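Each structure below appears as structure tokens.
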Structure P
Amino acid sequence: MRISVFDALELNNSHYGEGVYFIGIGGIGVSALARYFLSKGYKVSGSDLSDSPMIRDLVKEGVIVYIGHNAENIRNLKNTLIIHSQAINSDNPEMKQVLKMSMEHKSYPEAVGELSKEFKIVAIAGAHGKSTTTALVALIMISAGLDPTVIVGTKLKEFNNSNFRLGKSEYLVLEADEYGGAFWNYHPFISGITNIDREHLDFYKNFGGVKRSFQRFLGNHKAGSKIIFNDFDKNLSGVVSKATSLNKYPISDVPTKIKDKIRRTLKIPGKHNQLNTLVAYSVAMGLGIPEKIIMSSIRKFNGVWRRMEYKGKLKVSSLKFEVILFDDYAHHPNEVKATLQGLKEKYPKNKLICVFQPHQAKRLKALFKDFARAFFDADRTIIFPIYKVAGREKSQENTKYGSKSLAKYVKGSIYLKDPKKGLNRAIFEAIKGYKSPITLVMMGAGDIVEYSRELLSY
């Protein structure tokens, strides 16, 4: 029988006497895997470029974290397994030291792939909606007594604001990210796919590359595995149709009375969330979970961290109406559009203000025209400079396809060069003159979440 690196850890702890070290430990996926090892009793340590709430939480849980990547962090490690974020390349000083010392190392998806061999994998894939759908599937399974281990790309209140849950059963519910071909490492027996889109073009180059990647993911499933998919997405239907050896279940086959019931029951707004919930419902049915338990879980579901997440009300004494604040992870034009439509649907009488931080210069350039059309439902938009993703881009912001240029194309928008100094004033100017309640959404996958906290603290 083949023994994985994780079996080696279990069978011979002295082989990896120092435990596991993570380079880029603050990432949403990497931190979840770190928590897995921590829950198993191993010494867990790691590093990241900067401090963050995620890192502070890990430290509270017992993880040793170094801020900054330094070869000295690696040099004194012995018998340690190194796991690194996909954003870490061979130029990283810690990675250089790992290679120099010939230490065993794996990327995050490679490590999760090893881990997944020990479980029956329930995977959720798709360009958008993965985290929400993964969370809902996990909560349904927990309610049904299936007690899964869960790795998800967001934090759940039901998991004590963690992105990881250790279960005792054979099931692992896994958010299967497509970036860098990560999900090629996983071999599920049942998967739900929410949609596909022109995303991660810095890796895939074009939409054809994205489609081929999902075909490869489907090819990892054993013959007879179940694939639940959103067939309202015609591009996804085209990809799934080529997987001839799998059992396919389109969500359009869900009975109309169930679709209507979900629409009435679901608390989180937006058609996209209704579609994601149909995927979760169908995955749960594929696992043999009774409909009564599924619908009960849907009824209780209040969403997840940074996905149309209600944060509170702003304290603005000079205003005679309320300003309610939401935080959202949207960083692709279709996600932006869906979130704004959902908020407009939920609060139709409110004026909608969006504060947006573009995520990655290459994404903004590749999808510039789509971004220019994505803010239609916002009455005002404030646009931050681009958030640069460490390890994924080195170039300066493109003048022609940068944030400042985007603001020229988005109606009712302004470019805010220095958010740290000017955000409060920009928001006040945006809402000045309105006499109705305001919905304010802070949007993006970078550090804009920190600004949400600051707004509420005033």
Structure Q
Amino acid sequence: MKQKIGLVSLGCPKNLVDSEIMLGILKDAGYELTEKHETADVIIVNTCAFIGDAKEETVMAILEAARYKNEGNLKLLVVTGCLAERYKEDIYKEIPEVDVVIGTGSIDQIPEIIGKRLADGSAEKIVYANTPNTVDYLELTRLVTDGKPYGYLKLAEGCSNRCTYCIIPRLRGDYRSRTIENILKEAKLLAQKGKKEIILIAQDVTRYGTDIYKEKKLVELVREISRIEEVERIRLLYCYPELIDDCLIDEMKNNPKLCKYMDIPLQHISDKILKAMGRRGSKSYIYDLLNRIRNEIPDVVLRTSLITGFPGETEEDFAELYEFVKGGYFQHLGVFAYSREEGTPAYRMKGHLSKKVKIERRNKLMELQMANVEKYNSSRLGRIYDTMVDGIAEDGIFYVGRTYAEAPEIDSVIYFTSAEPLEIGMTVPVKILCPDGYDLVGEVQF
């Protein structure tokens, strides 16, 4: 009988792509995949370790999987991903239930590692962690099993920005682009599987191509993907401000398939804090960039992420950030209380703030942003938007969908009714009737 493998995928969409690749190569190697973990011989937990909250969620998921050693057939508990890369040998000490640790540079070896461990029955605690320095694993078989009309496509691995609060370069290595040819091949496969919205992801999509082609190639890539007939939408996650240029802005303005949507992770607006964070931009540059984008693309939708309570953030620094958010530049905004992560330059900085202050400042920004969202949602009432059907709401009455203005899983959604049955992946005109918190409610216009 085939050995059965279950997988738990945690964290960001980039991690999800890695999980689907692991499933693909394991299936090719002859393993049987199962969602019923009580029947699994092997459970893989593909982990996240970006900030403290993610680590806590990861540990709970590992312990949840470990119970199937007593309540199921589990022989091997495998931990992969960022937590595995970050803590390596420590995982065995802290969570002895774990049998195998595989770092981010060894994903392609997972069938052989699992096969060997199952065959020899060894209880030896080995760490499999090659240096993450290639993108070859992204060319391996990827198993996409969901019926969603959107799919994530990873352009690159790693990051070279070296922000002082971020552990990603240590876990994923320097920025490494895939070739245009390989990305196009995967985009066509995703389109053939029914993915009508292709979401291009990387730690920094705007840097794409600068390592292997010695120049930015994002716009050229977008144009090539736009030629795939089945692809209706292309979305970018994430655009670093320093590399957004007129060429990209013009492409977003003029390419009907490229969503007029930019996720620009800014983190702060105070020049002092930006410098301490290792960010290359400045307050004046950010304001100029946002105004330029809005002037060129009036209906653009912007998302950003911010950090409150970074070491040394004074009341004056926070006041600058508060006024920035008050300006209403962003339809979508996420705020994180600074997480002190060992192994980052910021960990050793002076001036760390209390958890209470960090959270209070985060909450103030989120309250302020709610007012911005209410104003934005009010401006959409009575208007008709092309809306992609993502699925059916839990109540079975409403469909759930998104316009160009919402990225899946992180932004709000549109709940809407239809006089005629709809299929997932259809794009239909929806008139917005009323708000529902962050979300909106509408009806299809035939």
Structure R
Amino acid sequence: MTALSSPRTGRSGTRRPALHRAWLIAAITFVTMLGAAGFRSVPSVLMDPLHAEFGWSHATIGSAMSINMTLFGLMSPFAAALMDRFGIRAVVSVALALVAAGSGLTVFMTQAWQLLLCWGLLVGVGTGSMSMAFVATVSTRWFVARRGLVSGVLTAANATGQLIFLPLVATLTDHHGWRPASITVALAALAVVPVVLLAMRDHPHDLGLQAYGATEADPGPPRAARTGNSALIALGALGRATRVPAFWFLAGSFAICGATTNGLIGTHFIPAAQDHGMPVTTAASLLALVGVFDVAGTIASGWFTDRFDPRLLLAIYYLGRGLSLLALPSLLSPATTPSTWVFILFYGLDWVATVPPTVGLCRRYFGAGAPIVFGWVFAAHQLGAAVAAAGAGFIRDAEGSYNLAFYLAALLCVVAAALCLLIGLTRRAAVPAPALA
């Protein structure tokens, strides 16, 4: 079967193929992922206004963000299992409703525990249900050809969402207060729900189609029966995956990915730059540029994943990241230099370029069970980020600088590259997806 679903008649009377429905599903997923990324980044904008109005400490407000990040990672495998059990439309619609509730209810809060409930629990569960496992589910079910490219584009939606929402929320908060900003986020979440309900489909077989690019040799994953307990399915997938060495290599390398991106650079780059005399506005602008370059890097990585060995790509990405971290302490200064711009460019291109190859390896070793297994791999990513965020702060307090943290992170990148190369020495083991029940 070709990548196109049905023919149309052009002006010349010739038949031309229609666009496959998979691309519409990918577009809807992009919009949903874009929103989820924006919602996760909003609390950082509201921290100072909440502190000024309620007197809550930054630690208290940060606790809500910590709960949000933890649930964002841990919900991923269970969300993939729920999508197998109840369908993508149902899970994503409920997730968007949770985000809208968590954001909208904040305008009524008067106690700190209500912030933990809204931004921590509700928004955390909601955004976690639309995380990277969602990307793996859509790309696995709807695409045979161009899977890597689609994974890259959908992953890039995370950076795009932050670029769109952060300036908007910051402007609203600056001119009208934090409450209109929270209401705007809630309305944006609700606005996506009708689109998901009307246009999203769980599987190409629901429309009598095959996945994009399906062939007789690779027809794509079958439509599985929706049976079993979703939590047990997710835990069962973890139990089976842990018996495959490739899972540990992927989880370990992706934990290092999280540690060296969100955990270290995402959290501590600005204070590290300030230690070297760089103004906070300059450091923040440089970090924002990382998100800009991340879009191009992730899409390019998806294109490469369709054409080259994902293991080698990951090894190259991690080694390059390690070299840049090794050089970073000598690059930071009160003013930006050409070397600083080179670091920002490279780190942006490399930021989440690891996602498409990692998803591809999950598909290779775990078959139709890849979305759930990747959910657990992504949970390792978030746990690695959490450990690095705390560990780098401890090193800064103990040593008076972040240099040791950067050097240790560079060493970890070498370990990650080695883990990715070791994957080739392990056996494949298909972990059935919905059949895990």
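Couple of notes before you dig in:
- The maximum of distance in nm of label points 7 Å out along Cα→Cβ at positions 113 and 137 over structures P, Q, R, that is, the highest value, falls on R.
- Winner on distance in nm of label points 7 Å out along Cα→Cβ at positions 169 and 193 once structures P, Q, R are ranked, highest first: Q
Laboratory data are not the source of any read-out in this text; all were calculated from the coordinates shown. Keep in mind that this is a model prediction, so the values were computed, not measured. Cβ atoms are built from the backbone, for glycine too; each structure is taken alone.
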